[in-house]
Structure 1
């Protein structure tokens with residue numbers, strides 16, 4: 001159906017509202033997981049992208065000349081989002097964080113562009129796929145596909161017991177040192193693995209400290 005200029009502006013507004021809902025859903029899911037770039041950020045990125053996409057199509061339809069390419073303006077949106085995503089990536093020692101958050105911002109922008117261009121079905125499917133991030137992360141940690149650096153501290157008298165426990169559990173030990181009269185083992189572990197490790201340490205009556213490494 002052919003729309004007038006005013007009708008198409010109303011269409012853009014409706015698409016922006018749909019983008020608002022999509023951004024809030026993604027942002028709520030990320031914020032619930034304690035991740036940066038939550039509801040407000042994801043909503044703004046999705047709404048802005050949808051608005052720019054709608055404007056691009058609108059300008060191409062009503063004010064463009066023969067051969068006008070509405071994708072040019074949308075391409076600039078992706079470039080701008082790249083800079084925004086780069087700002088949330090942090091490097092602390094050997095550990096890099098924020099990559100998933102940056103990717104989420106990028107895909108939220110893509111969802112907004114899709115909605116703004118009128119491609120609602122691909123946008124809805126993509127939102128549902130983004131909501132699988134937490135279940136996938138849980139599966140990674142549960143099956144040992146992903147972990148964080150932890151510092152496990154014990155007294156020197158328990159070093160042999162600790163070494164046996166770590167070997168039996170197949171723990172990924174990266175470094176050992178002695179500081180303040182404590183043996184410190186740097187390991188890669190996860191919440192699920194830590195539960196098993198704590199149970200074994202308790203069974204062996206070993207006094208310990210287990211904390212996430214900030215390095």
Structure 2
């Protein structure tokens with residue numbers, strides 16, 4: 001079962017450190033051309049900034065980065081490491097720095113570029129691209145919240161909730177986990193809830 005993680009949408013961040021202003025931007029891309037086009041757009045938009053540092057990571061293995069005039073190793077690599085640690089690919093990040101007149105030192109820069117990238121990625125959100133099993137869980141109102149927690153523990157995502165005389169949870173479960181999930185739900189509900197499989201699909205689904 002192959003799966004990978006991508007930014008859910010555009011993400012932006014901004015903070016100030018010793019009068020230097022850092023602006024982070026994350027986008028989902030699929031090719032180096034798309035990544036470089038976005039980097040060029042950010043450089044044009046923030047043409048008056050001292051630095052526009054960037055990195056990108058693609059699923060085909062391509063990784064690139066630039067310190068754009070900052071001390072070597074203080075910007076591009078720390079930014080790329082944020083993507084690596086989160087397991088995110090098909091992503092590009094540009095961090096713009098408006099210099100505030102106070103030197104931050106290599107350690108300070110490393111922390112600032114790491115924070116800016118991490119904050120922008122958090123704002124973007126992360127989606128898992130994998131094959132999902134689509135399920136429905138008819139249950140009572142009293143059971144619904146507990147079943148949502150069970151779904152989350154199984155790595156699932158509650159896609160929709162229908163309310164009527166009872167509740168029907170529409171849950172996406174990672175391929176390979178659906179049988180264990182169904183057995184667990186049947187056991188935890190003392191046989192009162194049966195998981196119905198309604199289909200399968202491969203797509204990007206936001207996590208959390």
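Structure summary
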| quantity | calculated |
| --- | --- |
| When mean projected area of the Cα convex hull in nm² is computed for each of 1, 2, the largest belongs to | 1 |
| helix-only ellipticity at 222 nm (-39500 (n - 2.57) for each DSSP H run of 4 or more, over all residues; to 500) derived as -20500 - corresponding label from 1, 2 | 1 |
| Distance in nm of label points 7 Å out along Cα→Cβ at positions 87 and 191 - highest-scoring structure of 1, 2 | 2 |
| Computed 24 for relative contact order in percent (Cα under 8 Å, 6 or more apart) - originating structure among 1, 2 | 2 |
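Bear in mind that the values in this text are calculations on the coordinates, not laboratory data. Being a predicted model, the structure only gives us computed values, none of them experimental. Cβ atoms are built from the backbone, for glycine too; each structure is taken alone.
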